[in-house]
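The next part holds the structures, each set out as structure tokens.
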Structure 1
Amino acid sequence: MRDMRPKSRTAALGSAGALVTATLIAGAVAAPAASADSRHGQDREARGAAIAAARAAQAGIDWQDCPADWGLAKPIQCGWVSVPLDYAKPYGKQIKLAVDRIGNTGTAQERQGALVYNPGGPGGSGLRFPTRVTNKNPVWANVAKAYDFVGFDPRGVGHSAPISCIDPQEFVKAPKADPVPDTEADKSAQRKLAREYADGCYERSGAMLPHMTTPNTARDMDVIRAALGEKKINYLGVSYGTYLGAVYGTLFPGHIRRMIVDSVVNPSKEKIWYQANLDQDVAFEGRWKDWEDWVAKNDAAFHLGTTRDAVQAKWTALRATAKKSPIGGVVGPAELISYFQSAPYYDSAWVPIATTFAKYVAGDTQALVDAAAPDMSDTAGNISAENGNAVYTAVECTDAKWPTSWKKWDRDNTRLNQNYPFMTWANAWMNLPCATWPVKQQTPVDVRTGKGLPPVLIVQSTRDAATPYDGAVELHQRFRGSRLITEKDAGSHGVTGLVNPCINGRVDTYLLTGRVDPADVTCGPHATPKP
């Protein structure tokens, strides 16, 4: 579930997409019915993780000022942690992971350890996390007194042995083909792009692909824990970061002190990852309609229509115009979806997207081009839209088995598109490389409570598009002793960073004292955006 999406992509469980320019979201240890051979492989990986962690504990992290071009100013510090590419071969090839931190702002007596963060994706960088302290974000001020804020680039991301599937310049080129197919020929063209993308991942990053899994990133996180000198970590995961946390909690339950998961990926093995993306299409449609209702309610500001249907009619007309002739030569239907999907994702996007839409309808075409055209500079260095998309694809495709039958993909997405057209085909093309994935696909971890797992705090809004509410309920059932905070009648993706005292106070209490409510809690929604 991508929580930090460059504007040149489109969405899924965090999603992404070279094929239609889509961003979004999302095996290793023991399924109970695993064969003896597979159990042996998992035992080897568990031993390898222990060896790597012991080595990291001895080495520590050589903290330095961050490289100037990383955009992380003092007092944030950066360092590296070495991990095995393949945990079954802990003495084999190593890769380096970029890690950063800022110390707690309180006294030495107030310090409670490291709070490690993952923002989602797969493919998101966590290195901006310490800037919540340097930027004096008031929501996190109390927690910052007690914790070092620690971020990292997961394997394959950014500065951590980055992978690639296509030339970055080619990736951002626009306009892309309309993701909604009119003919069988349109579908054939998209299928060809998906096969070529999967092949490109293997050609450019083949040595990394078999090891680009959520369980390996969880093992990496445990090596980072050891390198930090911590017996247990505190963890905050958002979007896909909740699935990473769920897998970490299953593999290393005794290494967690406190854990918050926010906007939860459904951890059921049956959902990871094909069905989870289909479920997302339904939820996106619902939240898109919420946004249209809000736009209609604020017609005095936006003049886009006083009903949802009227706003939808203008969207349909905009889409048709862009399909006939890309706006500004670069904004076609794919780019429109990539831009407008932020409205179902984040309430913070409601006003700017409605404003841009209103300007276009009033005759200001350039405002839409400036907002929705891909960023052609987003190709430099390791941190690029292309890299994030490559990691998204690699992790989701390698984590689990995907259908290989085009008939199944076509049937499922054609059926969904009839009632949930906003994201369905864009999401399908983004994930279709998984149907022809060139390396072995794993069996997802069976997420369960293990010995030593503390109460986990789960936070979720009921109308979340990227990670539907059922995912939080499923994880709550699987992690015994967990507590679920539900934000009712809200749908922004990523709840803990918003101002909602009913939630903020409980997050602070949990991280500062370890206490949770005696029962699950339902909070009212955070404030609705105002034009």
Structure 2
Amino acid sequence: MKTTTTVPDYFGCDVFDDRVMKATLSAKVYASLRRTIDEGAELDAGVANAVAEAMKEWAVGKGATHFTHWFQPLTGITAEKHDSFISPSPDGGVIMEFSGKELIKGEPDASSFPSGGLRATFEARGYTAWDPTSYAFLKGNTLCIPTAFCSYGGHALDKKTPLLRSMEALSKQALRILRLFGNTTAKRVISSVGPEQEYFLISKEMYDKRPDLRFTGRTLFGSKPPKGQELDDHYFGVIKPGVQAYMKDLNEELWKLGILAKTEHNEVAPAQHELAPIYSTTNIATDHNQLTMEIMQKVAAKHGLVCLLHEKPFAGVNGSGKHNNWSIATDNGQNLLSPGDTPYENAQFLLFLCAVIKAVDDYQDLLRLSVATAGNDHRLGANEAPPAVISMFLGDELNAVLEAIDTDTPYAGTEKTVMKLGVDVLPKFNRDTTDRNRTSPFAFTGNKFEFRMLGSSNSIACANIMLNSAVAESLKIYADRLEGAENFEDALHAMIKKTIRDHKRIIFNGNGYDDAWIKEATEVRGLSNYRTTAFQLPHDGRLHASPS
């Protein structure tokens, strides 16, 4: 009788995840490792050796012969140097060994990667350091250990190190705010991301006939096709059998690596498709998205296809983006960007919302810089992507609430009331009382923000580093002032009101494609508009930052 293998049977089978750790580590070692992962506790050498031995036994048992410290240098892709597990034995044979020292630290060359001038050829030493918050995994015959990458002097040379730092900064400052609202149970605040990934699939045979595609990833010449996306009939259309077979194999490879691939569909342009995962913590989501892009291209080759991740591979049809759905929540499951049921919960929500508003306005240049690539310049401002001007969409109801607070006028919601936070009754905000604005670069979508400017080939690390860090700074400013306030509720009300007044220029709920908006944004509101990467790069992101 034939047995059917289901997804739960093999999901994460190539990952040294919590299930494997529980099964292979002693209770004492497992508990110590969990403290390191969950609380940042220091990992001692004995625990590291035990974990390394268990990792090696698990990996070798699944056919692995090598290990690598898998890291993310400033190239936008990943890097790895493979070492075998073999060590010589006295009888002329070999044994398979892997120590805690090898697990914790590696030494790749630090002068041959882009480094922002921090490393020269005569200063080549660099280190990779194990990131225990992201599970090790198998890729072929190699055990891949996610790591951070730094110089001999301790400077970050990668995208993981500043990302982890930004997550820690956000957690620290958000906890200060939560304590002011009486939350004594949360131990961490975690930023999470669900990055939607768009891509094109074309025939390898056709691809090989196009030197422009092969050399640049996009077409540089040629005629328009007889049928483009005029009817928009490709969007959500029936998936062709060849593409469906590709998606099936892609899902299986992603699921084996514990990547939560959830949604797949045809996108607007012919031959364009999308894959969307379930939310993960920002660090893991970044690792998973890098793996997703790599596996997309490998699986395509097996099907006689080429996966194009260039932001605008074909003129005249939509390009590909990567929508970065970002939110923050406590370690016990409270979404801090979700409206609450009580006045205090809504006051807390509004303060976190204001922190994001302030962050996006203060650091609009850095957010634009985080998605600035030559490929993405071809896409931003076209009919499938937001313009290069950063603005925020909040929807009619939230906009009306903020306006009522700013002007001390009654909010015309379920009941009219002057909205003095924490004193008078705040109406319950509904999550989906407004339309979706696909022209907005940064849109509130219920309990998260969707940053829509990322290009399809971008690492999501940069955007989330900027976003986490900017929001952390806003929260720090709020906490510093509220902690010393004589009357918390009055200070809270004043803080939210001041933020709305100082930063409402960044809020725009209209049509981002309208030329009148671009003129208003730049000439009236003073927002930046860097149409191309060349204009963006000289600016450091503090041009529009306010000291408040």
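Observations, loosely collected:
- With respect to FRET efficiency 1/(1 + (r/R0)^6) of positions 144 and 224 (r between Cβ atoms, R0 = 35 Å, to 0.05), the largest value across structures 1, 2 is given by 1.
- Origin of the value 20.9, where mean count of other Cβ atoms within 10 Å over residues 80-87 was derived from one of 1, 2: 1
- Looking across 1, 2, the calculation of distance in nm of label points 7 Å out along Cα→Cβ at positions 288 and 312 that yields 1.0 traces back to 1.
- Structure from which -0.18, -0.47, -1.30 was derived, log10 I(q)/I(0) by the Debye sum over Cα atoms at q = 0.05, 0.08, 0.13 Å⁻¹, options 1, 2: 1
- If you line up 1, 2 by mean count of other Cβ atoms within 10 Å over residues 112-119, the top spot, with the largest value, goes to 1.
Bear in mind that the values in this text are calculations on the coordinates, not laboratory data. The structure displayed is predicted, hence computed values, not measured ones. Cβ atoms are built from the backbone, for glycine too; each structure is taken alone.
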